[in-house]
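Bear in mind these aren't lab numbers, they're just calculated from the coordinates by the rules spelled out. Keep in mind the model is a prediction, meaning the values are calculated, not measured. Cβ atoms are built from the backbone, for glycine too; each structure is taken alone.
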Structure 1
Amino acid sequence: MSKRSNALAERLENGALALEEYANALSEAEWQSRVPGDGRKIGVVVHHVASMYPLEIKLARALAAGQPIEGVTNEAVDQINAAHAKQNDAVTKEQALELLRQNSSAAAAAIRSLTDDELDNAGTVSLYANAPLTCQFMLEDHAVRHSYHHLAKIRAALSKPSVVL
């Protein structure tokens, strides 16, 4: 295991753990609340993060092998997210957190298996106008960042606006 791959895996694990701990403390009403601007329930978003790890790792592995990522567009991502939200509207906290633990652990293990050369390999990525991007960039921008990104949005959704007098 390289220092770089281990550091990436640790960042992913820390983000997933922070999301898990925050979500675990939510009331049922908070779990069912919707994220403004997103529209999905908080519980669905937590499950979404968990369910996307395998796909995010698959894409990163393609780049690690020097293969292009084709057919992934913002529209395709939006369709995947909408279908996921519909299918998992009633997800329980226990189901989502268990999937988060399982899939983040598997993702971290997959990241740790990557060599520095694989992290540096690049391929064109349709989601980024076919720019040639490295495996490490894909991991950082997706699997590693995902939990932090949604945790910030969940925290913002549940914070009470300050009163200005």
Structure 2
Amino acid sequence: MTTVAARVAVGTSVISQRANALATTLEQGARELATLARGLTDAQWQARLPKDGRKIGVVVHHVATMYPLEVQLAEQLAAGQPITGVTWDVVHGINAQHAVDFDATTKAEALALLEKNSAAAAEAIRALSDEQLDRVATISLYGDAPLTCQFMLEDHAVRHSFHHLARIQAALKA
């Protein structure tokens, strides 16, 4: 059960401190990725990540594109609904098709989408209660393991920008 102490006032609504912390971390990651992306040269934007093969610019756009889907899946768990039909093969297929479809994405397009979708994701996360964050359902991506909505958020939407930021930074240093 959520206590008054575990909730914080933001604007005119009261939200879960945990949800707010998750949203704040997501916003931080998106800001850090955007800051790095803004400073990239055209050649760096077009450079391909080792092992991954996608262009750095495509990966920035990919992070922005995935926020709505990642939040939708977390909201499904928050409602107590299992996630079915999502496998790593499906994820890899989505990523590969995205790389083809957005091969020519511009820095301005990717940054605008990153800003828009990260803000919407953070807002959706802040709308979740502690009870929803704790709700458990099976997730096909993890062999139908019963996992929480909070885990799904942390492992996907919240972590996503940090994950790709680290890979981009490593590639730029190489």
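Worth pointing out:
- Here distance in nm of label points 7 Å out along Cα→Cβ at positions 25 and 153 is compared for structures 1, 2. The highest value is that of 1.
- Origin of the value 114, where volume of the Cα convex hull per residue in Å³ was derived from one of 1, 2: 2
- Comparison of 1, 2 by distance in nm of label points 7 Å out along Cα→Cβ at positions 17 and 41 - largest value held by: 2
- FRET efficiency 1/(1 + (r/R0)^6) of positions 33 and 121 (r between Cβ atoms, R0 = 35 Å, to 0.05) derived as 0.30 - corresponding label from 1, 2: 1
- With log10 I(q)/I(0) by the Debye sum over Cα atoms at q = 0.27 Å⁻¹, for residues 105-144 alone derived as -0.93, matching label from 1, 2: 1
- Comparison of 1, 2 - label where volume of the Cα convex hull per residue in Å³, for residues 57-96 alone is highest: 1
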